[in-house]
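Asker: Next come the structures, one after another.
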Structure 1
Amino acid sequence: MLGSIAAALSGFAFIVIGIGALFAPAISSAQYGLPTTDRTALALVRAIGGRDLVLGVIVVLLLGARNRAALELVLGVSILAAVVDVAAVSSVRDEARGARLGVHIGGAAALAAAWRLVHNERGAE
């Protein structure tokens, strides 16, 4: 039960973050420490947003289909994507880096918790 709730929250968070990056890339660009007016940076942020949107839709669809094994796998891969985001943010050296890192590390930790809950519930089935 908690695993499903955590996975649903993760999936919907991915969807919201993805939509935000696609339609308001300057805001998301700032969260990565990228220039908010550079067209190349904004294109990269839109691509990351597309990735997040797709991951979120997949998580929600797998929850609906009750495919716990695939859900566990997708959440695990999503953790890797979040860790890569942390690495990208950590490469930007400025005064706001710590706050941005906190947001991205928190997201990775939340995904890891969701994965763990789904994993534990799947093992109990």
Structure 2
Amino acid sequence: MARRKILIVEDDKDVVNGLSIRLRANDYEVAVAYDASSAVTVARKSDPDLILLDLGLPGGDGYLVMQRLRSFPTLSGVPVVVITARAGTQHRDQAIQAGASYFLEKPVDNDDLLATLSTVLGDMHAAS
């Protein structure tokens, strides 16, 4: 099976490093965007299978990023998993309504992250 590519859109470099280490250890390729303005550009270049998206970003929030992604036919079907420190059902509901497949609160448990990726990608890749 080809390696799945995950785009991490997150401004906190420590979070990016932690997620990258976990994902690479589970045989995912990783691309990174550190702000809302570069997220779509990086997504178009990297052609990800899934996007991990923070809601609080410089240059616009995660909702704006989801809206921009949906405007490109090649990116409109890419699943988005929101990973954010914004807790509560209001944020969860708003993210799902904006197009997110799943909503995870920081800090994200490694097993929860991998199970979510497996579920969203529709395979057992993350369970290996």
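Asker: Tell me which structure, out of 1, 2, gives 2.8 once mean projected area of the Cα convex hull in nm², for residues 68-107 alone is calculated.
Answerer: Numbers: 1: 2.6; 2: 2.8.
Source structure: 2.
Asker: Let me ask something else. When helix-only ellipticity at 222 nm (-39500 (n - 2.57) for each DSSP H run of 4 or more, over all residues; to 500) is computed for each of 1, 2, which one produces -30000?
Answerer: Traced to structure 1.
Asker: Continuing with this model, one more query. I have 0.7 for distance in nm of label points 7 Å out along Cα→Cβ at positions 100 and 116, calculated from one of the structures 1, 2. Which structure is it?
Answerer: Attributed to the structure labelled 2.
Asker: Out of 1, 2, choose the structure whose coordinates give P(r) over Cα pairs in 10 Å bins from 0, in percent equal to 14, 43, 29, 12, 2, 0 when calculated.
Answerer: Numbers: 1: 14, 43, 29, 12, 2, 0; 2: 13, 51, 33, 3.
Label of the source structure: 1.
Asker: Relative contact order in percent (Cα under 8 Å, 6 or more apart) was computed and gave 21; which structure, 1, 2, did it come from?
Answerer: Checking each candidate, the match is 2.
Just so you know, all these numbers are worked out from the coordinates, no wet-lab data involved. Here the structure is a predicted model, which means the values were calculated and not measured. Cβ atoms are built from the backbone, for glycine too; each structure is taken alone.
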